[in-house]
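See the structures that follow.
Please treat every number below as a calculation from the coordinates, not as lab data. No experiment lies behind these values; they were computed from the predicted model shown. Cβ atoms are built from the backbone, for glycine too; each structure is taken alone.
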Structure 1
Amino acid sequence: MQLGTVIGNVWATRKEDRLQGLKFLIVQPELPDGTAQGPAFVAVDRIGAGVGDRVMVTKGSPASRIAPELQLPIDALIVGIVDSVDVERGGGVDQGHRND
């Protein structure tokens with residue numbers, strides 16, 4: 001999973017039939033400390049996230065399997081809206097990676 005912040009919306013009135021009714025958001029990936037990392041990407045949202053929300057995103061084939069009976073042609077899925085992130089600097093976490 002990856003953390004990020006929603007920075008925009010994507011509107012597509014014409015799309016693949018299986019994508020009808022889904023909401024698309026632009027997510028800027030981030031390190032746990034909030035520093036932007038890498039290019040923004042489009043993610044499907046089914047939980048009600050909006051611009052400015054910090055979110056958890058799953059990418060790749062797990063994202064395309066929203067439900068056992070539903071296989072969608074998507075690459076990223078918002079799976080949570082983040083309330084807070086606690087990062088211990090002295091305890092061995094630096095920029096999202098453990099220093100053990």
Structure 2
Amino acid sequence: MLGIGDRIPDFRVTGVKPKFNSHEENGQSAFEELTQDSFPGKWKVIYFYPKDFTFVCPTEIAEFGRLAKEFADRDAVVLGGSSDNEFVKLAWRRDHP
């Protein structure tokens with residue numbers, strides 16, 4: 001397990017951009033590639049959960065969302081991931097605005 005100040009291993013995943021509800025809006029894709037170099041100069045808080053659309057996980061996701069300003073005030077971004085693909089994540093976002 002990594003701790004504060006440890007270098008995160010290289011990674012590459014497809015994520016869903018904030019505020020998108022469709023695969024494409026105004027000619028812009030809802031998806032973006034994220035790597036360890038995304039969000040330069042920011043702390044990265046990364047959490048994992050089993051799957052979207054389960055009864056426990058949305059509670060934690062919603063709480064991170066509620067605290068988003070607190071993290072931003074501390075130059076941190078919160079990234080969550082599961083075994084679901086980006087299309088499932090986009091569908092979950094539509095159902096949980």
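Side notes on the structure shown:
- Structures 1, 2 were compared on relative contact order in percent (Cα under 8 Å, 6 or more apart), and the highest value belongs to 2.
- Parent structure of the calculated result -500, given that helix-only ellipticity at 222 nm (-39500 (n - 2.57) for each DSSP H run of 4 or more, over all residues; to 500) is the read-out and 1, 2 the choices: 1
- Parent structure of the calculated result 14.0, given that mean count of other Cβ atoms within 10 Å over residues 13-20 is the read-out and 1, 2 the choices: 2
- Which of 1, 2 yields 4, 18, 28, 25, 16, 7, 3, 0 [P(r) over Cα pairs in 5 Å bins from 0, in percent, for residues 29-84 alone, calculated]: 1
- The maximum of mean count of other Cβ atoms within 10 Å over residues 5-12 over structures 1, 2, that is, the highest value, falls on 1.
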